[in-house]
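Student: Down below are the structures I want you to see.
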Structure P
Amino acid sequence: MSNFLGEDYWTFRYQHNTIGWDVGEVTKPFKQYLDQIDNYWLKILVPGAGNGYEAQYALNRGFLNTNILDISSFPLTNFQLKNQNFPEKQIHHIDFFEHQGGYDLILEQTFFCALPPNRRQDYVKKMSELLNPGGKVVGLLFNRDFENPGPPFGGDSEAYRKLFEQEFNILKMEPCHNSIPPRMGQELFFILQKDQ
C-alpha cells in the first residue's frame, strides 16, 4: 500500500495541529453509551484513537481492559504522558490492518471516515476478525458527502448498511441526536454485532 494516509501523513497532521476531528474530550454519544454498561471486564479497542479521549474516559469509568491503537506514535506518546496509569501493553502503535487480538467492544470514532473508501471492505473484514463472538462495534459515521477530497470521507445509511450487513447484524443505525454542534444532523449512531 502506498504511503497515502500512512503514518507520516497522520504524524504531520498531529505535529502541525491540523486535527479538526479532535474535539478535546470524549463526545456525548460515547460517554452515554459507556455509562450504561456495567460489565467492566469487557475488552475494548479504540482504533485510530489519536488523543484517546474515549479510552481515557473508559479507563476512568473502570474498564481496565481498554486498548488504544494508532498508526502514528505521536498522539500515543502524548496520551501516555497525560495518562500514566494507562497500561503500556494496552497502547498499540501499529497499522490497524496488521493488529491481532480479540475484543468484546470496538469504539468507532472518526477512524472509518479517515480511511480511503477503497479500504472499507477490508475494514469490515478486519473488524469482524478482531471481534469475539457476540462482540460489538459501536460508534459514529458521517451521514453526508464532502465536497473536498478526503479525509474525511463520507457516505450514507444505505451504503453503510450494504457494507456492514455482509459481516454483522445491524442492531442500530440512526441519526445521532447528541452530536457535537458542528456535526449535528450529519452523523449516524450505529451498533453492529458479530454472530455468537
Structure Q
Amino acid sequence: MILLTLSALLLGVICGLNVPDNIIVSMLSENSDIILYILMFSVGISIGMQDGIFRKLRDYNIKIFIIPLGIIIGSTLGGLVCSLLLNVPVFKGMAVADGMGWYSLSGVTIGKLGGAELGSIAFMSNLMREIFSFMLIPFLAKLGPFCCIASAGATSEDTTLPIILKYTNEETVVLSVINGAVCSFFVPILISLWFGFV
C-alpha cells in the first residue's frame, strides 16, 4: 500500500514536470472539485456497506465521539505548535494539520485557499501521516487499539482500515470506520474555518 501510494505520487510528479500540455493532466487539474465529490461519495458508500455500524453507534451512544474529538483537538494543537516552531501563520498551520491524513482533499482545498505552496505542504504532510500510520500501527496496537485509530485520523475508515483490522479486532474496526467518517466530515469544515481567520 505504501509503495503504491508513493509510486502514484512519483508518477504524478513526473507527468506534471514532463507533460504540461497533456489533455489528461489538464482535465484532472480543471475538474479537481468533481473528483473530490466522487471521492466523498465513495467514502459514504464504504460507510454504508459496513455491517452493524449503526447498531454499534446506538450501543456506544455519545461515547463514540470521544475518539474523533480527541483526534481533532490533537491535530489542531499539533498544527498550532508546528506553526509556532516553523514560523508559519497559526491558522494556516492548523488548517494543514486538520487535514487529518486526508491528503487529496486537504491538498486541493488548501491549495485553492492558500496557494500552491501551502497546498503542497498540506498534501505532503497529510500523505506522510497516512504512510507513518501504516508503519506505526503494528507497534501502536500493543499500546491499545485506540492508538491505532488516533494515528490514522480520517484515513481510519478506508486506506488504513485493513491494517487496523489485522492488528486489532472487529469492534475496533467499527469504531475506526465511525471515527473516519466523523473526522472526514470535519476536515473541510475545519479547513474553511481556519482560513476564515487568515
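Student: Check the numbers for FRET efficiency 1/(1 + (r/R0)^6) of positions 59 and 91 (r between Cβ atoms, R0 = 30 Å, to 0.05) across P, Q and tell me which is largest.
Tutor: Once FRET efficiency 1/(1 + (r/R0)^6) of positions 59 and 91 (r between Cβ atoms, R0 = 30 Å, to 0.05) is worked out for each structure, P has the highest.
Student: Right, here's the next one. With mean count of other Cβ atoms within 10 Å over residues 99-106 computed per structure, which member of P, Q shows the largest figure? Walk me through the numbers before you get to the answer.
Tutor: Values: P: 17.1; Q: 26.0.
Result for mean count of other Cβ atoms within 10 Å over residues 99-106 over P, Q: largest is Q.
Student: P, Q: which one has helix-only ellipticity at 222 nm (-39500 (n - 2.57) for each DSSP H run of 4 or more, over all residues; to 500), as calculated, at -25500? Before the final figure, lay out the partial values.
Tutor: Numbers: P: -8000; Q: -25500.
Structure Q accounts for this read-out.
Student: Have a look at P, Q and say which one yields 0.05 for FRET efficiency 1/(1 + (r/R0)^6) of positions 27 and 139 (r between Cβ atoms, R0 = 25 Å, to 0.05), as calculated.
Tutor: Matching structure: Q.
Student: In addition: Given structures P, Q, which gives the highest value for Kirkwood radius over Cα pairs in Å?
Tutor: Going through P, Q one by one, Kirkwood radius over Cα pairs in Å peaks for structure Q.
Student: I would also like to ask the following. Taking distance in nm of label points 7 Å out along Cα→Cβ at positions 115 and 147 from the coordinates of each of P, Q, which one would give 2.9?
Tutor: P
Student: Once distance in nm of label points 7 Å out along Cα→Cβ at positions 11 and 187 is calculated for all of P, Q, which comes out largest?
Tutor: Values: P: 3.0; Q: 2.0.
The structure with the largest value is P.
Student: Between structures P, Q, where is relative contact order in percent (Cα under 8 Å, 6 or more apart) highest?
Tutor: Numbers: P: 18; Q: 22.
That would be structure Q.
The numbers here are math on the coordinates, done by the rules we state, and not lab data. The structure displayed is predicted, hence computed values, not measured ones. Cβ atoms are built from the backbone, for glycine too; each structure is taken alone.
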